[in-house]
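These are the structures, in structure tokens.
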Structure P
Amino acid sequence: MWVGAALLSAMLLGLYDVAKKRSLAGNAVVVVLLLNTLFSTLLFAPVILDAEFGWGLFEGTALASARGDVGDHALVALKAAITLSSWLCGYYAIKHLPLTIVGPVNATRPVVVLVGALLLFGEKLNAWQWGGVLLTIVSLYLLSRAGSKESINFRSNRHVWALFAAMLLGAVSGLYDKFLIANCSLHPLFVQSWFGLYQLIMMAIIAFVVWMPRRANEPFRWVWTIPLISLFVSCADFCYYHALDDPDAMIAVVSMIRRSSVIVTFICGALIFGERNLKAKALDLALILIGMVLLCIGSV
């Protein structure tokens, strides 16, 4: 069950990246991210209100949440700060880099999560899962090398560095999710709904301090794909937390499966954005698919 939820989350994450790429073209990054956090918070506002006031509207459904104490909210606020830092770096990167480069670099995140899961949570993988992980790591490395042929210097390009920072912070966020749900026993929907609200507050402050004084140099225009960013990421995270809530779920495998979203971004990068150097990346994508199959076989 948790494997299926992780796979659905991966597909939605790919569509989320596509919506971001379209929305950020020639647009103000800070405002787009602010609106993303706003729409995401509005989507989960009924969940927060239902839990806080005990209305019981979602009792017995997947949208039933729980209340938390001050300590719980502090933990979620820290989660919001980590994730928002990753998103800020990632938004600036995806605005200036091809999706067929962003996808592969983001896809290396499970390597960091895997090491962290082995060290922090004592997770153990079976032979099928190790085969899938190792094959995926190799394929992502080859895919990243193919992406480097896009005339982008990985050592000096600041947007590439922002992309790597987003990847590392995202890995930290993934490990922290496992800690919140498995070790702190926080309700997954409590984490998702409240961290969105805390992100909105943080982004409002950032927009006022960073964007407002220089808004003439970084104008904003409405694009219809902006609300789709919130819809896709909220649904992807819902599936993700649902997967983590399964006691048999392993964060290393869930994170690896979610990174198969690179397949969606690859296809959309070719069909929608007309990106180049696709032939050299096709074999690597096939290896990723095989790696995902091995992970799924070893997890059911």
Structure Q
Amino acid sequence: MERQDISTRWYDALMGPRTDAAFKHIALYAALVGFALHLLMWALVQGDLILAPPGIESLLKSPLLALYTPFSILLVYEVYQLIQAIPQSFSAAMTKQFEVIALIVVRDALAYVAGTDVLEQSIETGWYLLLVAKCLTFLVLLLVTLGFTRYEHRYADGVEPTGPVANYVRIKRIIAILLFICFVVMATSALAGWLAEVVDGNPAELNAGIFFAGFFTLLIIADIAILLISYRFTNEFGSLARNTGFVLATILIRLAIDAPGYGAPLLFLLSGVIGFGVLWITSRFEST
């Protein structure tokens, strides 16, 4: 019993309602300040009042790129909420996971548009097709996220788990705490490494691989651990198949983060289709 109390206290301290509210306020204010500072730097560079610092010239080519900063900050908060949702259910964590990916796709699409002069006559048809693919991917992921959210609201019972289920939730809280610690270390390390590259004058990269590739690799390990542990607490094939399908969707997301060209939108789309398809099929047959 003492072990459960300790895990609960740690989880509440790191990811409870009060901590979540504080983190949310900090993220929102940081996003607003970051957007204002980024836009101000762009205006100063365009007005020849300052020179673009070496390494971040690519971030100051367009005012649209000022959106990259607040989106990146909000993504950090979304990842925090993703870890927070792990003890609730697999579907709740997948909901947050697709929210994170939808924001990554939007951020990538904005950077893609802002990094190209669309008035140039040399732009090939492939540029427009890739932009269409990114936009369609966002729409599908938005639909998937709303579908998962509707499912969560419909089937959430709010009953405090007891017995074996309570032990299962406690284990997931411990995994969430460990993942949160890794998240803080990885995010800090990625930011420090990125700043070091900028200080050295190396061009700043605009891609989802910074931090997210490593985090989703770790998330897959955590999901597989939870999946294997769930076999101890349930023998229902529907639940096991659903959780396995969610792990597959997460693996596809991880592959999409590093995929070049059209590979990323296609893999993101496939992950959304599999994730929502598994949820729809299992929930439909479980309710009959």
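In this comparison of P, Q, the computed figure 1.9 for distance in nm of label points 7 Å out along Cα→Cβ at positions 26 and 82 is attributed to Q. Quick one: Rg and Dmax of the Cα atoms in Å, for residues 10-185 alone came out at 20.3, 67 when computed from one of P, Q, so which one is it? That value comes from structure Q. Matching task: -23500 is the computed value of helix-only ellipticity at 222 nm (-39500 (n - 2.57) for each DSSP H run of 4 or more, over all residues; to 500). Pick the structure from P, Q. Corresponding structure: P.
Look at relative contact order in percent (Cα under 8 Å, 6 or more apart) for each of P, Q: the largest one is in P. Which one of P, Q has Rg and Dmax of the Cα atoms in Å, as calculated from the coordinates, equal to 18.8, 56? Computing Rg and Dmax of the Cα atoms in Å on every structure in P, Q gives 18.8, 56 only for P.
Where a number appears in this text, it was derived from the coordinates with a stated rule and is not lab data. Computed from a prediction, not measured in an experiment: that's the story for all the values here. Cβ atoms are built from the backbone, for glycine too; each structure is taken alone.
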